[in-house]
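What follows is a set of structures for review.
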Structure I
Amino acid sequence: MSLYNVEDPGRDVPINIPATLWATMSAGLLWFYILTVGFLDETVAAVKVSGTHIMMATLGGSVVFGLVSVWSQKRGLFSKTSLRDAALGLSTVLLSLVILDVGYSIFLNTSQPPASSEDRSLDQNTWIGELYPELYFPTEKNFRLHKPGRTIIGSHYGDMYRPGLLSSPTLSSSVFSRKHVTISINEEGFREAAKLEGHKILAIGDSFTFGWGIEQRLTWVELLEPSIGQPIYNMGIHDSSPKQEFLLLEHVIDTQKLDLRGGVLLWMIFEGNDLEDSYEDQRPFQNSGSKSRGLFKDTIIDTALSFPSMLKREAVVTKFKNGQVLFSALGGAAQTNNHYVIDGQVSAFPLYVSSRFGAKLFSSNQLKRAQSPAQYVESHPNASLLQKTFERMKALSNQGGFRVVVIIAPSDSRLHGAEFEDFPRLSEKPHFNMLIERLAGQSGFEVANLEELLRPLAANELLYFRDDDHWNERGHAAVADILGRFLKSRHIINSDRKAL
């Protein structure tokens with residue numbers, strides 16, 4: 001079938017209205033899908049792409065496509081059936097993408113069952129999310145602080161706890177453990193008793209710096225202080241990316257006129273999720289509080305307004321960006337599925353057993369990321385943004401006159417996985433950690449790679465909680481000891497215990 005009207009290409013011919021409408025609608029919907037999944041809530045040319053931008057671009061693209069289709073038909077450039085074939089092709093592509101998105105979401109839901117939404121409200125035990133201090137965005141930029149001036153005391157199980165799993169003898173007797181914590185947030189929004197003013201050594205990072213599940217006095221930050229003879233200010237914020245940590249540091253230096261000349265920044269970066277976390281410049285839109293959403297709350301219009309965000313969230317492309325789509329996971333599913341059923345109870349996290357360390361739960365997402373090839377890290381959408389974050393940190397440190405020590409925190413899968421029976425095979429090399437080392441070297445930063453430095457201890461001691469993916473008390477103590485010796489050996493702290 002020829003695409004062109006070879007009989008009389010210059011003569012006007014009748015418009016195939018049904019086919020034109022079908023093709024235009026199909027092209028418009030496919031264009032809407034591409035724009036939504038690829039650009040919604042992203043920053044393009046310093047502009048945050050909103051739903052309004054998406055709708056305007058979709059409308060404009062549809063109009064252009066429709067006009068081109070009409071013009072082409074009038075000029076006889078299309079055969080009678082070519083536009084219909086194009087419409088069918090566009091519809092097929094769109095339908096295939098939707099089926100792929102829905103199908104993979106169903107696969108994730110069935111392969112790793114989520115906790116029931118009712119579990120928390122029916123459970124007498126305190127969950128981590130109920131105990132830990134709330135966060136807020138102090139500016140339009142994409143970083144958060146703890147809500148200031150509060151002290152929280154309580155006990156909780158690890159992050160992998162679910163109440164239904166307590167009926168498992170294995171988990172209740174040898175995996176789940178209560179962690180008693182006191183969390184004091186000062187008026188500046190950090191887990192600190194002191195004020196920031198006057199400090200020359202800062203520690204930034206996510207929950208590994210904050211001290212997840214650990215008493216404040218037993219975190220590596222607190223334990224490192226007597227070793228180097230200087231106070232360290234803990235600026236750790238859980239669930240933060242390196243980009244968000246940089247934005248937070250930049251904000252603090254600017255607003256508090258902090259003088260860090262001659263000081264040291266300890267920047268901890270976690271292998272498990274720091275590539276996949278948020279790298280936006282501006283904080284997420286709070287659509288639920290917008291005027292338009294408020295006017296149409298609980299109406300079909302409200303549902304329509306929330307559809308683009310839902311479409312982007314459920315797309316396979318988004319899941320790939322967030323590390324939820326890894327082809328190694330599909331091939332290894334049969335091998336590991338039995339580890340999700342523990343004494344007849346289905347867990348969202350796999351259980352593995354070691355003859356040396358006993359039983360432990362692992363994060364399924366972090367396990368898959370530790371299996372991923374180099375291409376996953378190198379081609380990840382956030383890889384270039386991570387590089388830019390290092391470049392900006394280098395400029396800030398040069399301007400402020402302070403040194404940066406990058407501390408690589410390995411995942412429990414990477415450090416301990418080989419000791420557990422039937423544990424999935426990980427990537428031969430730690431590709432994300434290697435990327436961090438390379439970026440730090442290019443920036444002139446010192447690197448303390450805890451994957452290598454903790455390895456001798458990890459062969460004999462379990463350094464992570466059994467029901468969580470964070471360091472236990474022994475892990476924090478080991479990190480503090482290693483970093484103390486590292487800082488002195490590299491002359492970052494001199495013999496008089498002063499920062500150089």
Structure II
Amino acid sequence: MTSSETEPAPASAASASTAAADASGSGAGAAASAAATPGAGGAPGVVDYEALYEQIKDKPCHVVQINQRKDGFNGGTFRTRASLIERELDPIYKAETLAEVHEEMEAAGKRLRQLGVFTGVSMLAHEEPLDDPAACTVELAVEESNWFKLRAATYVQGGESTFELGAGLTNASGRAEALTANLEYGMENSHTASLAFKQPRVGGLPATLEVRGSQLFRNNQKSSSYTEQLRGAVLALKSMDGSQGLEYELGWRRLLDPSRSASRAVMGQMGDYLLSALRYTALLDRRQPAAGGAAATLGGAGWAVRSTTEVAGLLPPSGAGGVGGAGGPSSELRYVRQQVDAVANVPMEETGAVVFSVGASAGLLLPWGPDGVLARPTCIADRFFLGGPSSLRGFKYKGVGPTDVRRPPEGRAATSDSAAPRRDALGGDAYTSIFASLMFQLPHPALKLLRLHGHAFVNGGNVIQLAGAGRSPAELLSEFGSSWRWSCGAGLVLPTPFGRFEANYCVLLSSQEHDRVKRGLQLGFAASSVA
């Protein structure tokens with residue numbers, strides 16, 4: 001007998017071999033006798049199932065029938081189509097040995113779980129009392145999850161408190177499809193509405209097909225004196241394990257200055273843009289989520305690297321003026337954008353109570369077009385920004401990098417230094433951010449129950465503009481290396497479903513003119529270094 005549970009243990013194959021030995025004929029019976037360890041007085045002892053399995057795993061064995069027990073959610077109607085389940089079970093019939101049967105059962109169980117419509121999947125194989133001693137039967141039991149889901153959440157994103165409401169229909173037609181609607185609304189009037197359709201294991205392939213349409217309004221007036229409207233659609237194909245993803249986005253973007261006080265650099269960005277971009281993401285994750293202690297808060301012990309490559313401007317030229325990001329109405333955005341994130345978590349002891357973590361993130365944005373590379377400035381909505389717990393502690397959100405002075409509001413004139421206009425954060429085309437931290441469990445049992453941790457950290461980073469700067473590569477490299485920002489500090493970390501909530505005391509080691517700093521206590525959410 002061999003079994004495959006929802007999460008099969010490593011020894012499941014060995015423990016599953018006892019009844020299958022009977023199905024393999026007299027040779028298996030002899031193996032069972034040989035694998036038995038004598039007890040006291042010559043009495044039969046404990047059977048070494050691992051040794052038994054190793055002796056009989058290559059013996060002939062094939063599946064003649066798969067019996068299915070299918071339970072709907074809360075005893076309701078079972079929705080999943082039989083053809084969908086049969087497609088994932090079919091390779092089991094092709095197995096020819098006991099080992100192959102076990103491997104195919106585990107693979108089929110994994111494929112069924114990847115559909116995302118079952119709360120439980122279990123499989124059990126046993127001998128079949130037929131004339132063929134190598135025949136066996138598989139018993140499959142599946143239980144569906146709820147087909148309707150509703151969720152609500154609040155979180156902080158981009159320095160703005162946001163409320164999210166979502167609803168979804170999963171497996172409504174029995175094809176394991178998922179239809180979700182999502183609405184987000186922020187305290188600064190930013191909002192997003194989206195509708196998405198997902199089909200896991202499309203065509204039996206280990207990939208998920210996703211089609212998503214959305215309408216976004218993002219209020220950046222507080223940091224950069226502009227608002228962004230974006231309407232578009234995304235077609236994506238992603239691997240089932242999340243290690244790779246390819247998506248194409250087509251959208252229309254409009255940048256506006258409602259306050260009429262934006263700096264000249266931001267004013268030059270206002271207008272309409274066409275976005276046509278192909279994006280590829282690759283993730284190599286060697287972290288162990290099962291690691292306990294502080295390592296679990298950081299995603300597990302080990303290391304991970306994520307790379308995102310984006311190329312925009314794939315449609316034929318329309319004759320509009322802009323290419324890199326700014327340049328006139330209906331400009332087509334044309335750029336190459338590369339971003340890499342890496343993190344390594346090293347437990348300092350076996351329990352994982354103390355973890356040393358290092359990480360780095362870097363990005364490069366280069367416009368392209370008839371005028372050449374770096375000839376025109378990039379679009380501010382595509383640039384990189386630094387500042388805040390997620391990228392550079394000790395600085396406010398978007399508080400690091402190039403800035404430009406805002407214009408006085410119309411109808412008012414600055415009469416004193418205190419009334420002088422503030423500056424707009426412009427972002428940059430190249431950035432690097434690094435950190436090192438030592439995270440540790442707090443000793444009190446109640447704090448351990450809350451998963452509250454302490455940490456000490458050092459952060460560094462910089463971001464500069466490349467396109468339209470009119471400077472040589474040597475000058476840009478010198479500026480990038482000489483204007484780094486550094487901070488250090490200590491604080492408390494509480495893991496939540498929306499990221500790590502951090503309460504830190506920050507000390508600035510190095511800053512530049514016009515940086516928006518946050519000395520002392522800083523509160524905020526920090527996203528995972530590699531999501």
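None of the figures in this text is laboratory data; all of them are computed from the coordinates on show. Fair warning: this is a prediction, and the values are worked out from it, not measured in the lab. Cβ atoms are built from the backbone, for glycine too; each structure is taken alone.
Side notes on the structure shown:
- Structure responsible for 169, with volume of the Cα convex hull per residue in Å³, for residues 206-453 alone calculated and labels I, II on offer: II
- Read-out mean count of other Cβ atoms within 10 Å over residues 158-165, computed value 15.9, structure in I, II: II
- Test item: Rg/Rh (Cα atoms, Kirkwood Rh), for residues 190-269 alone calculated as 0.93, pick one of I, II: I
- Given 44 for percent of Cα pairs over 38 Å apart, calculated: source structure among I, II: II
- For -4000 (helix-only ellipticity at 222 nm (-39500 (n - 2.57) for each DSSP H run of 4 or more, over all residues; to 500), calculated) the corresponding structure among I, II: II
- For relative contact order in percent (Cα under 8 Å, 6 or more apart) computed as 16, the structure of I, II it came from: I
- When Cα extents along the principal axes in Å, for residues 382-461 alone is computed for each of I, II, the one that comes out at 60, 30, 20 is II.
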